[in-house]
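Presented below are the structures under discussion, each in the form of structure tokens.
Laboratory data are not the source of any read-out in this text; all were calculated from the coordinates shown. Given the structure is predicted, the values throughout are model-derived calculations rather than measurements. Cβ atoms are built from the backbone, for glycine too; each structure is taken alone.
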Structure P
Amino acid sequence: MSIVLLSLLLLLGYLLVAGERLAWTKAALVSLLLAGLSAWWLVDRLSGNGIDAATLYHLQAGMQGAGVAEFGAELWMFGGLLLLSLSPLLLVGPLRGRLRRLRGRHPDGAVAAGFAVVFVAAVLASPLYADARRLQRQLAPVDAGPVAAEYVVPAGPIAQPKNIVWIYGESLERTYLDQDVFPDLMPNLSTLVRQGLDFRGIASPEGTGWTIAGIVGSLCGVPLTTARGDENSLGRMREFLPGAHCLPDYLKAQGYRNVFLGGADAAFAAKGSFLQRHGFDEVRDQAHYRAAGIAPEHFSNWGVHDDVLLDDAFETFMSLSAAGAPFMLSALTMDTHHPAGHLPVACRDVRYRSAHGEIGLLNALKCSDRLVSRLVERIRTSPYAADTLIVLASDHLAMPNHLSHVLKDMPRENLLVFLAPGVKPRQMTVPGSVLDSGATLLSLLDPAQGAVGFGRSLLAPAHDGATRAALTDDGDFAPYLAYARSLWTGGDVRTLRVEDGQLRLGLQHVKPPVMIEYDTDWGLGAITMEDAPRQFGIDDPANVRAYVDRCTAFDGGALRGEWCALLVDAGNNMKLFAGADLERGVRVDAPLDASAGPRPRPRRAVWLGAESAVVAGEYQLRLHPREWPSHAFWLEAIASDGRVVLREWIDPEGRDPDRPIRLRVGVDERIEDLEIRAWLDWAEFMEVDSMAMVRTGAGSRG
């Protein structure tokens with residue numbers, strides 16, 4: 001925390017005590033700011049870069065599969081900071097007497113005005129504001145047109161097809177090979193580096209600085225960004241970067257078999273979705289190794305240890321080689337993961353004596369040196385060595401770990417080394433980044449090719465492009481990030497079509513409700529999925545805005561279909577498309593109908609309750625609202641498989657508010673979970689005092 005920010009926080013504390021006026025409001029604002037700073041501290045401890053694009057990505061992709069237990073100390077400290085952030089609210093009551101005694105010396109009006117000024121200054125001086133500005137710049141609409149021609153899809157046969165083994169070392173940056181700082185830490189990898197084509201100074205541009213982003217950047221030649229719009233949820237997008245064409249996609253088209261081995265959960269950060277969508281025939285992850293009967297001692301909180309993983313990598317290499325078809329085998333290690341690393345069973349004897357003290361991560365790095373080099377040597381001494389090209393690469397630079405105090409004073413660089421017969425050992429220092437890794441590999445297989453996405457072969461003469469833009473100025477790199485965002489859809493985004501309950505948008509499939517915005521050139525402006533009904537209801541479109549949901553969000557009394565799309569333009573012209581129209585496809589650039597009335601406000605589905613294990617039979621749903629909504633609404637009962645068991649239009653006008661809603665429900669077969677929900681105006685809520693499914697007819701009990 002900076003001295004300026006700390007001084008401002010202390011001054012806020014004084015001004016909180018010095019005036020009684022708006023004491024609770026001031027205390028709440030200070031607590032909110034402290035809570036925000038506490039959250040920022042935790043995120044920064046995990047990312048090393050505050051709240052950045054990686055934070056947004058993981059919030060949207062979810063944290064399933066993350067080894068959160070590795071960060072127990074940070075989580076406990078975060079809990080303590082959150083409790084501390086509540087102290088202004090807890091203390092304002094006991095301090096009220098003190099406030100009254102100070103009123104004579106400090107006019108309340110002046111104190112309140114001073115508090116407001118200092119609070120704004122504290123926000124502006126905080127890392128929260130700086131990160132918000134940075135994200136705003138990165139997510140601001142930018143024309144990707146000027147760089148579109150630089151995006152290259154590899155094509156044609158490979159001149160010299162070889163088998164590929166690509167080893168990603170978790171956070172295994174080349175910095176650790178510095179003999180002056182870490183003498184004899186990684187002697188085996190240092191030897192391999194001298195025997196291969198070693199690229200120095202490889203940077204991590206925006207959108208490549210965490211595991212899945214580093215993999216996407218290296219294999220696809222594009223930075224990983226969230227989709228257009230800052231509120232979308234990756235969990236509701238079926239396809240992972242469907243508009244991208246990556247190196248494994250190209251290799252698969254050339255007859256390669258692509259296999260990925262990783263010790264962690266492939267669901268974490270949607271890594272498995274990317275791999276399966278982009279050319280990998282087989283993905284083995286933590287679940288695979290648990291199902292294979294690997295003993296519990298070979299797992300950490302993140303997944304299977306590297307000794308098991310890399311032994312499996314060699315066995316897989318041998319079996320794939322024997323099969324005769326070309327292949328790319330990728331393996332992602334895990335035991336050097338921040339903050340402390342892990343020691344597998346095979347390395348229980350490893351200890352690294354260091355001037356930096358007894359640090360467990362150093363032992364994990366020493367172990368990784370042993371295990372990775374052992375795999376490489378086994379491959380190079382196998383009968384298939386002459387047909388194999390090996391890549392050693394870090395997935396990204398190290399994040400905050402127990403060696404951060406050492407790394408912060410060192411020049412940071414990723415590891416990128418190629419080992420293959422006929423590849424002359426040499427060290428090259430060129431302006432390069434993670435984006436260029438796959439293109440460089442391709443140029444080693446076929447000298448006539450040297451581009452994948454925005455990546456370019458580091459063996460080619462220096463060129464302008466994404467890497468040079470990333471290394472010089474954030475503004476120059478913005479069009480590349482904008483183009484990468486467009487890859488989440490790709491194809492024709494002007495046609496909206498519902499297929500199997502999902503909206504098809506270009507090459508992407510999105511689960512409604514969803515709002516889509518278009519710019520004046522009919523480019524995709526944004527996709528909004530979180531809080532979409534409210535956003536559609538309050539925002540004015542600059543061009544055309546489309547809202548897609550079930551027709552219960554629009555129709556009243558009689559439904560025109562299951563799915564509807566409402567299009568509105570800047571002149572408040574609009575049109576509602578339903579049913580068969582959406583199945584055939586709706587063009588958003590078609591003329592809309594003139595409208596003088598207000599724009600329809602879409603409803604949203606509000607969960608009211610659920611019934612479990614409902615057997616076949618006749619029932620009466622009895623539901624008593626605590627407070628009735630002011631507008632008519634649809635009431636539904638939906639089975640867990642999506643079947644609509646009940647759908648009824650309810651109009652509160654003229655109803656006795658003290659009498660419950662009673663509706664007949666017929667169930668043809670057993671339903672494990674029956675969800676009851678109401679479709680309400682986005683500004684309304686409804687709570688129920690009671691709800692029950694009462695059996696009627698044959699088999700009922702009175």
Structure Q
Amino acid sequence: MQTRLFFIFFACVLTVLFAQIKDTESATHGDTAASYQVVDTYPFLNGKVIQLNLAVLSHYSYLLISEQEAVVIDPGRDVFTYLDIAKKENVQIKAILLTHSHADFVAGHLELAGRIPALVYVHSLSNVEYQHQPWKEGDTLNVGKMVLKLIATPGHTPDSACIYAYADAKAEMPDFVFTGDTLFVGSVGRPDLLEGQMSAANLASMMFDTWHGKLSKLNDSVKIFPAHGAGSLCGAHLSDQPYSTIGEQRKTNSYLQYTARNEFIAAILDGLPEAPQYFKHNAALNRKGPELIEWQAPLPQPLPTSMALADIAQYYVVDLRSATEYAAGHIPNSVNIGLRGRLETWVGIMVPWNANLVLTGAESELIEAIYRLHRVGYKAQIMPMNLWTAAQLPLSKNQPIQPNALHDLMKKGQAPMIVDVRLPNEWMALRIGTIVNLPLNHLAELSSKLSPDQPVVTVCNSAYRSSMAIGILERKGFTQVSSLEGGSEAWVNAGLPVYKVDQPGHAPASLPQKQITLPERLDAAGLQRLILDLPGTFDLVDIRPQAQYQDYHIPGSKNVDIAELIQNPAYLVGVGPLIIVDRDGSLAMIVAGILSQKTQRPIQALYGGLQEYWNKIEFPPTRLPKMGRQPPIPQVAPPVIPQSPQPPPTPSKKKSAGC
């Protein structure tokens with residue numbers, strides 16, 4: 001029985017490991033990720049909120065509807081979905097509301113205002129140059145029977161604001177809040193995007209006051225609707241849960257646990273992802289007022305078919321096709337940023353703002369790409385790939401290498417230079433061998449560490465980024481570059497070994513091994529000894545549903561949602577072990593196994609769970625009443641062993657596009 005349980009646990013850990021690799025990079029590299037999707041409709045007294053997600057930008061926007069009126073909050077630039085929903089709901093959009101001047105996308109406020117008779121409402125501190133209705137702290141707007149109030153919440157930017165929504169105009173407490181980039185599910189807005197206009201520390205200090213002086217005063221039941229979810233670069237460690245409550249964030253958002261200002265500031269500034277270079281340009285466009293787009297315009301005339309396109313001093317050519325098509329033959333020095341991915345973000349990261357951008361691919365790909373790049377302010381010329389091939393001009397080709405073939409070369413000591421182009425934290429978590437890490441966003445300058453005449457294999461999670469890396473290296477003069485077919489996801493699925501590194505910058509401490517580290521099991525008596533003899537030396541988390549936790553829990557434990565525990569890196573650090581408890585020990589063991597793959601911190605699971613702790617510590621047989629009465633053991637169902645391994649459930653309705 002124990003052997004069977006072990007293999008079920010082992011398979012569950014592997015399943016979750018594969019799922020995490022896929023979710024973070026390739027799971028939503030599909031058609032729907034590039035269009036606005038309705039996440040859900042949230043009804044409330046006197047109206048409803050319709051939440052939209054544009055997954056390739058991890059951008060949430062909203063229609064608030066009451067009676068026959070509506071407002072649109074933080075719209076994207078291509079506004080047709082909002083207009084279609086308003087028509088379907090038979091409502092009039094009376095206002096467009098912005099929570100701040102966004103940096104990660106070009107907002108659609110002027111596009112909407114140019115199509116309907118609606119005012120644009122912006123915080124008076126935004127200093128925008130277009131026609132608008134300025135809002136000040138406490139100003140209100142009636143929408144049907146709803147009342148909206150602007151609350152200044154500086155921190156992400158000085159002009160950041162939240163919009164409090166009241167179903168009852170006389171109520172003291174809002175029903176929900178549109179938090180923009182101020183408060184995310186699991187995170188807060190990054191304060192480092194103003195580049196010298198104001199220090200990140202000063203803005204983080206403002207965020208401290210925003211939370212402790214304003215948002216924390218709201219009731220626990222107040223819902224929050226943010227402008228971004230997981231995958232956004234407007235903050236760190238965002239959850240993919242589309243909404244939350246103030247109470248949930250008060251308990252689970254790691255940034256909000258700090259009561260000392262300097263510790264809060266340090267936590268926010270630590271580990272922020274690098275901001276793409278296009279952010280500052282988009283923020284400036286949004287303040288100035290983006291020009292209106294002719295969305296149905298025909299494709300521009302193709303450029304002449306000439307080898308001049310391979311001149312990196314003149315052009316930056318982006319190939320929109322799949323990695324397979326790109327490898328089979330591409331315009332020399334072109335860079336593969338696949339259309340079926342986070343095209344907008346990666347163009348914004350890799351292509352200089354003022355570059356002479358040229359797109360190549362099939363006609364349908366060119367049409368979609370030009371449309372989508374308007375979202376981040378890029379304009380492009382085109383070179384249809386069929387025209388290039390018809391002109392019989394040279395093609396660069398690369399032969400992807402299969403995981404087993406690369407592994408065989410590595411065993412023989414004949415492998416080429418292997419370059420992992422993922423972020424350092426991804427590389428440290430899972431790597432296929434003793435390989436060098438040169439993150440893609442800095443690969444051009446870091447490539448000087450390599451020899452251009454040496455064979456190179458690039459690696460990422462799914463081959464999306466490693467295919468992009470081929471073009472980056474070719475533009476730097478590399479002539480023998482290929483990509484690992486399917487990336488590390490395919491490597492792990494093939495059952496090939498991965499390395500566990502004891503310390504950053506050191507060689508593997510042992511031979512290659514499977515990336516599976518089993519957690520420790522702690523029995524009820526051992527946990528009681530820790531509680532009595534060594535309080536304050538460990539963290540105790542209870543992953544049961546909140547109602548069960550409130551009914552009975554071990555003193556000193558903290559109730560944490562499973563998804564939050566797995567996703568939030570704050571739980572991976574601490575001065576002592578992290579002890580996980582659940583009902584019967586089964587889920588706790590699985591979650592502990594997952595976390596053990598991510599950290600050197602000791603992770604322990606309470607063997608037998610709270611059932612065992614109750615029976616042996618709270619009401620052991622020696623303490624049972626003499627009349628044969630049973631103690632009030634919490635009513636729980638018997639443990640169920642799954643027929644096939646399944647990953648832990650996630651509360652999110654949609655996954656954000658990964659990259």
Structure R
Amino acid sequence: MSRLNFKIERENEFSKARAAKFQTLHGEIKTPIFMPVGTRATVKGLTVGSLKEAGTRMLLANTYHLLLRPGPEVFKKSGGIHRFMNWDGPVLTDSGGFQIFSLPHSRELNEVGARFQSYVDKSFCLLSPESSIEMQKAIGSDIMMALDQCIPSTAPFEQAKAAMELTHRWADRSLRARGDSPQAIFGIVQGACHPDLRKQSAEFLKTLPFDGMAIGGLAVGETPNERYQFTELVTEHLPKNLPRYLMGVGTPIDILEAIHRGVDMFDCIIPSQLAHRGVAFTSHGKLQFRRSIHKFSQEPIDAQCTCQSCLNYTRSYIHHLVKSDEPLAWFLLTCHNLSFYHRLVTEIRESILKGCFLTYYENIRPVLVRTDEDNPRVPPKRAKISRIPKLGDYEIHTSSKGFSSIRQISSGEIMHSVISPSEEANKLYIEQSHLASRLLKSKTNSGDLVIWDVGLGAASNAMAVVNCFEKVISEKDEKVFRPLKLVSFECDLDPLTLACKNAGNFPHLRHSAPYQILENGRWEHSSKLFSWELLKGDFLSLFLTARVPELIFYDPFSYKANSTLWSTETFSKIIAHCLSTDISAELYTYSSSTAVRVSLLCAGFYLAEGVGTGPKADTTIAFTKSNGAFSHPSSPILLGNEWLSRWRRSEAQFPAGLSIEERAKIEKLIENHPQFLNY
């Protein structure tokens with residue numbers, strides 16, 4: 001029998017939304033409910049009093065972090081987490097399974113459990129089903145979670161199946177470790193984005209005496225529509241008489257959609273994390289208080305909100321605090337955001353109890369996806385009814401300046417969005433690399449000139465190389481030319497195919513070369529001095545087969561859309577390949593972001609500031625050798641003390657989600673980089 005005595009109060013017709021209640025060791029909980037994340041027995045920056053004032057009824061704490069600090073002995077001495085942090089409401093503890101997922105380079109995983117190196121004292125600790133439950137018992141949480149193996153939701157079938165089966169074996173061990181403890185325990189459904197595995201996992205866990213069921217492994221790589229699809233699929237196979245918990249989700253719209261599909265409980269760091277970035281959730285839409293539009297505003301954060309932040313402070317004051325990096329801004333915005341979340345689930349519960357959830361659902365959905373309706377970044381324009389050419393995940397985007405680019409529908413990213421693709425390619429890659437002069441033999445270099453075009457896209461960069469070559473060869477004797485080898489890397493040819501089908505929008509494609517690339521994967525100039533080859537597939541699997549380049553035009557999708565290709569690991573592999581010969585290679589990229597530059601520096605590149613293009617004040621040139629900048633035709637100045645000082649002050653010093661050890665390693669690599677030895 002369940003330790004929670006879960007009871008459904010009402011369900012609505014044509015929706016799986018339900019209002020329910022259950023009894024914990026520290027009081028009754030009414031669902032739907034949102035639980036703020038108190039990772040280390042605190043919601044960052046908030047007191048227990050401010051949490052209660054915001055409407056918080058239940059908290060989540062993290063077993064892994066509390067195991068490392070303060071440790072089980074402190075909780076045993078204190079009488080559990082409730083007395084330790086002076087919180088008298090229910091607490092749910094996760095098992096540490098997400099840390100197994102999020103720290104893949106800092107642990108060893110096997111049947112027994114996961115062996116971690118502590119970021120506190122560098123000692124090693126074992127997180128097993130038994131030790132996880134033992135720690136949760138010491139914490140004294142009302143609801144414990146069985147240990148699971150979380151993997152990316154996009155993982156292939158065999159990997160997802162193995163992780164699911166391990167999760168099932170650990171679930172059984174977790175239950176046995178719970179013993180006769182009065183604490184409740186939830187099982188966790190896994191299976192990534194594979195319907196058969198999700199059904200199998202839910203059906204298996206139903207046979208075990210859990211007090212509730214959680215849906216894990218979502219919000220870790222899938223699209224929102226996939227998240228909703230798999231949430232609904234899982235709830236269809238879970239018992240109705242137990243609470244359902246969607247782990248780590250999410251945004252207000254995610255919560256609404258999941259409740260519609262039968263979920264009762266939620267947790268997420270978004271309300272506090274975005275507050276620390278100056279973001280507030282309001283009835284006007286999501287507001288960014290770093291924007292100067294709020295500098296003189298005497299309005300509250302949200303006129304419809306009655307939280308203390310809205311009742312006592314203006315947008316102008318919040319803007320000042322955010323711009324000044326004052327911790328009070330984090331406090332006030334976190335209090336407001338949590339109030340917004342708690343008010344949302346309370347209103348949803350009331351609509352379910354009144355039998356009008358679907359009406360509420362239809363009315364609130366557009367509110368939850370607004371982005372500052374009062375002050376849009378770009379003034380709204382009258383919609384034009386036109387048919388946009390599309391292919392796969394791509395469509396043609398025509399700017400107000402009249403040129404066309406390719407837009408990826410799923411990410412919204414536009415290839416060359418501000419200035420024309422040809423103009424950007426020439427300025428960033430052709431002119432900056434002095435390609436025209438490099439095509440000619442010199443005393444120091446008469447061998448092949450190899451160029452890598454990473455991210456073929458609609459071939460704007462590659463065709464800029466073709467046009468440069470054909471212009472120079474029309475003016476010079478062929479005998480003075482170095483043989484040119486252009487290698488393009490691309491895993492998806494839909495952008496180029498779409499552009500070629502609409503060549504009227506793309507002047508740079510009025511040439512036979514891109515069509516031969518699509519048809520044969522190869523094109524050769526009539527002079528035999530220039531060959532262009534396409535390597536289709538994953539860049540990381542292909543580049544080691546290509547000749548070492550002298551120039552790399554690095555133009556894949558952004559860090560946000562394709563972080564793997566912008567990682568230190570990838571750049572380390574590139575530089576190792578380049579340094580296998582005596583060639584001094586140069587990498588040109590449109591990005592000047594701190595994250596990308598840190599990855600390049602950690603890999604061993606030497607960086608200089610590149611020319612600005614469109615809205616970008618600068619871009620980046622990376623050299624594989626220390627003397628690369630000095631031998632460059634323009635002798636660009638390497639990044640120095642000014643950049644290093646900005647990096648030291650930056651909020652984006654490190655990629656998100658790194659452990660203390662990983663941050664320390666990156667800091668050491670940057671500070672000790674030969675490029676900065678004099679600073």
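Among the shown structures P, Q, R, from which was the value 4.5 of distance in nm of label points 7 Å out along Cα→Cβ at positions 254 and 414 calculated? The read-out was computed on structure Q. For which of P, Q, R does Rg/Rh (Cα atoms, Kirkwood Rh), for residues 390-549 alone, calculated from the coordinates, equal 0.97? Derived from the structure labelled R.
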